[in-house]
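See the structures that follow.
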Structure I
C-alpha cells in the first residue's frame, strides 16, 4: 500500500481507497526551481559578504535562513503532494492539505455529480498534457489544478461511477506501489534520520 494512501486514510472516513488523482509533476518542478534559485542567491550573497566581513554571526544568520527555507520547502512539497481527488466506496472526496496540520475535504456523492470539465490555462498545458479539472455539483464547483492526462482521469472517474452504481461482482485487486510514492517515502525517512542525528 502506498505511502500517500496510508496518510490520507488517517484524514478521510473510509478504509477503501480505489483510485487517487494528484497534481502533475510540473507543479513540483516549479516549486523546486524557485527554491533552488533562492538558495543559490543566498549562497552568492553569503560568499560576497564573507569576503568583506569576517564574523561567525553572519554564518549563523545564513545557516538559520537555509534551515528555515529547507523546512518551508518540505512543508510546501507535502502541501502539493497530499492534495488529491480520492475515489472511495462513498464516492469522490476532494482533499486539500494546507500548510501544517490544516486540511479540508469535500465529499461528492454519485447522484449529486453534475459535470466534470477540463480547463486549459495556457499553451504549455497542451504540450505537457496537464489541465485543470473542474467538478460541478448543484450550484458549487471544485477546481483541482494541473492534472496529468485529464481525459484519462475523467474517464476513470466516470468508469468508477458506473461501477459503483451496479452491485460489485469481484473484489478489486490491490494496486501496485507507485514509484513516486516510493521516492517520497524514502525522502521522508532520510528527513527523519537527519532530525534524529541533529538531536543527538
Structure II
C-alpha cells in the first residue's frame, strides 16, 4: 500500500519514476526518471485540503518545460496528478496607452475577482492543436503557499494564492485536468497554467538520494 505521508515528504534532488500511460506516450519509454527541482506546499486556510507539489524535469533534460507531481490530500483520501507547465504570465492593468492584458481578460471574470466558469482555448501539440472547453470545478481563495526548497519563477515564493481547478470532456490527449495558480492580485499578479491527468498509486515511485 502506498504510504502517502512518505510520498509527500521528499526533497530537492530526489528521483521520481513515472510509468503512467501519458508519460509513456510522451517519452516513448515504459518508465521515466525525473529530478525534483523544487518542493511546493499549498494549504487550504480551513484545513480542508493540502497539496504537495514536486516541480521536476526529466533526467538529462533540465532545460525543457517543467512538470509537477501534485499530491492532493483531502482528509484520509488522496489523488496524485502529473501536470506539465503550459504557460506562465504576468497580470497588469493597462495604463499609459498599454494594450489590455489579454491573458487576464481571458481567464478572469468581468469583475476580476474569480476565474471564468468556462474557458475555451486551442491547445498546441506536436501533431497540431485541439480545441478544448474547460469547466471550472472550483476556486479556492486564500491558499497558503510556500516553496520550502528550490527556486520559484515569480515573486510570490511565500504568499497567499488562488487556485482554480478545471476539468474537460474534450479530447485533450488524456490531459483532462487544468490547474491555474494565481499569485498576487491583478496588478501585479502572476499566473501559471498546468495541464495534466490523475495517475494510479502503482505508477509512481520516489527515491531519496540524500539523508
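What follows is calculated from the coordinates using simple rules that are stated; it is not laboratory data. Predicted, not measured: the structure shown is a model, and the values here were computed from it. Cβ atoms are built from the backbone, for glycine too; each structure is taken alone.
Identify the structure, out of I, II, from whose coordinates log10 I(q)/I(0) by the Debye sum over Cα atoms at q = 0.16, 0.17, 0.18, 0.19 Å⁻¹ was calculated to give -1.16, -1.30, -1.45, -1.59.
The read-out was computed on structure II.
Taking FRET efficiency 1/(1 + (r/R0)^6) of positions 56 and 184 (r between Cβ atoms, R0 = 41 Å, to 0.05) from the coordinates of each of I, II, which one would give 0.95?
It traces back to II.
Given a value of 1.9 for distance in nm of label points 7 Å out along Cα→Cβ at positions 40 and 160, calculated from one of I, II, which structure does it belong to?
II
If helix-only ellipticity at 222 nm (-39500 (n - 2.57) for each DSSP H run of 4 or more, over all residues; to 500) computes to -1500, which of I, II did it come from?
II
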